[in-house]
Structure I
Amino acid sequence: MANIKEVAKKAGVSVATISRVLNHPETVAPARKAHVEKIMKEMNYKPNAFARGLNLNRSRTIGLLIPGLTNPLYPEIAEGVEKVAREKGYSVFLCNTEGSLEKETEHVSLLMEKRVDGLILVASELSDKKLLKMKQDKIQMVHLGRNRSGLGIPTVYTDYKMGGYIATKHLLDIGYRRIAMIQGKKDHPVDDEKIEGYKNALKEYGVTPNLDLILIGGEDITGGSIATNKLLSKEEMPQAIFAGNDLMAIGAMEALKRKGISIPHKVAVMGFDDIKPTAYVEPKLTTVSQPVHKMGLMAARLLFENLQDGRKTEEAQPEIYLQPKLKIRRSCGQDDRLQEIFN
């Protein structure tokens, strides 16, 4: 493999010019840059990534912290982030925090020791105070998930309150009134927003929210199943169940089937997220869709824009606010699937 001196000699330029083409291409005349790149390609020259990183005071790595690997939602986000990173010539350190504040804090410290160039925090458990401290320490980061507006940190997030509202409104429009909700965690901002949307829709239709119908499901299939069994043990069964994520909805469906309760003829089920398995369960799950792969792409692009432009952390930062959409399938008793086709 050719080295940088050999490339410079064949291209008829200095080693410094080759270095500028690699590290600061905007400072090289377009014609000369094209000529040098042509020679590098002909000679199959591959620059030393580690040396380039030292020269630019960059490691050409980023950290991606996600709260779990078992929920298909997060690998989809990771795919989007990794796609952009690969295009930029970066590697990604993937860290599973398991939704633990302690583990997330440990991962952040470890990644900073490895001198990553930036972080993407998915559904972070870090406090606003901690995030502001990281910002003051000039750590480039993007937050993906819930609304952390007001911190001045680049953020990509979904309107979870609207998602809870449109899910519940769909059930109300069909005719259900005794609607239960299975939330992921107690006193968690994302779950609180979904519950607020759920309650707003009920009130809009003149239905008083029944706190006995709001249970914790722990964000997984088992938790959704356990919560559903508790709902079924009540004197009056719910007509519909709105689960705060699709895994809990799948668990709810399993519990109903084990009891011989027909979906949706006896009890309707609504999910949230639109993970890929929802299109394959039977009946296919009606859910609230958020574009998670796109969110991963957007978060990565925001981070690389800041790294490339040298934007300081104290400067104004963009916030991207995405609206969820209803994905109508079969689990709520709605036969009209036009909305699924067009979405």
Structure II
Amino acid sequence: MTKPLRRPLTAAAALLVVGSALTACHVVPSEQSIAGCTPSIQPGGGSNAVVAAAGDEDGALTDVPFSTPLETDGPQASIVGAGDDPAEPGDVVIADYTLYDGATGDVLESTDADLLEALAAESGGQAQPASRQLTMRTGGESTLSQGLECATPGSSVALVASYLDLFGESVAQAGVDPESTAVIVLDVDDAFPGRAEGFPQPAVAGIPAISLATDGTPGVTFSGAEAPTDLVVGTTIAGSGPVVEESDTVIVQYTLLEWDATTVTETTWGSTPATFVLSDLIEGFQQAVVGQQVGSQVVAVVPPDLGYQDGRTLVFVIDILDAEAP
């Protein structure tokens, strides 16, 4: 049996964000625009207080970057250190982060292993494991995705909001007051388009027709023909980025259907792009992606022997957003 596709942890799967690089004494205006990009969530007194405290270069690693308790009457976001290529709605941002409780200043989750080790040393306890970097498409309906609008690689974002605004009603199951304040400090590592961007390619025989919504979400139309018995891969959009290698970790948007199906089996569109180690995936997916350039969209018709070996012929529409060597 070949390996199933595996989903990464997403922002909604855990309470989330790294205040270690917010450089010296920042003043953020009450209304913020970066290179013509105006974020949906604007700075406020709470988020600006986090930025100012985190910029204290004389502070210790474990210092809380705000005075407690910190309260807010609505979401606030302050961006510092921004460049001139801001993330537009729909772009993907990758960031380190630390999540603080606004009332106590306690660190709830972080990608910063050094911070977690230092906190454990102070308390005499055992360090909690560091979280994975956050990968999120900006400009969605969530407060977190809107808070990352207009960020650039190398910038830092202080986002202050209620737990309810950040994580939805399910946050009550975590044992916190949904109306109390959470603080997320993010250091943006990378940002790139959240959909394939390149040159449309001629139709390829053996694959279904693809149409795209304005946000890039694919629609799939079958012709009624019999399913191919061999792997068929068609490049519908040719990107110009690096070539994907078989050992790479990729970030993709994808939609999965069974051949001739009228409903989608699985999709990342409308949520968070998927991060996969290619070698962990089914053979048909690997063969479809390896050798393609980042920025491309490929359509793969995968026969059962290269899929889940359960008799189903699968159709993947894959937007290749990024690829990193091990």
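FYI, it's all coordinate maths here, none of it is from the lab. Here the structure is a predicted model, which is why all the values come from computation and not from measurement. Cβ atoms are built from the backbone, for glycine too; each structure is taken alone.
The table that follows gives values for the structure above.
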| read-out | value |
| --- | --- |
| Source structure (of I, II) for distance in nm of label points 7 Å out along Cα→Cβ at positions 43 and 211, computed value 7.5 | I |
| Among I, II, structure where FRET efficiency 1/(1 + (r/R0)^6) of positions 179 and 299 (r between Cβ atoms, R0 = 30 Å, to 0.05) as derived comes to 0.35 | I |
| Which of I, II yields -14000 [helix-only ellipticity at 222 nm (-39500 (n - 2.57) for each DSSP H run of 4 or more, over all residues; to 500), calculated] | I |
| Answer label among I, II for the case where log10 I(q)/I(0) by the Debye sum over Cα atoms at q = 0.09 Å⁻¹, calculated from the coordinates, equals -0.52 | II |
| Comparison of I, II by mean count of other Cβ atoms within 10 Å over residues 123-130 - largest value held by | I |
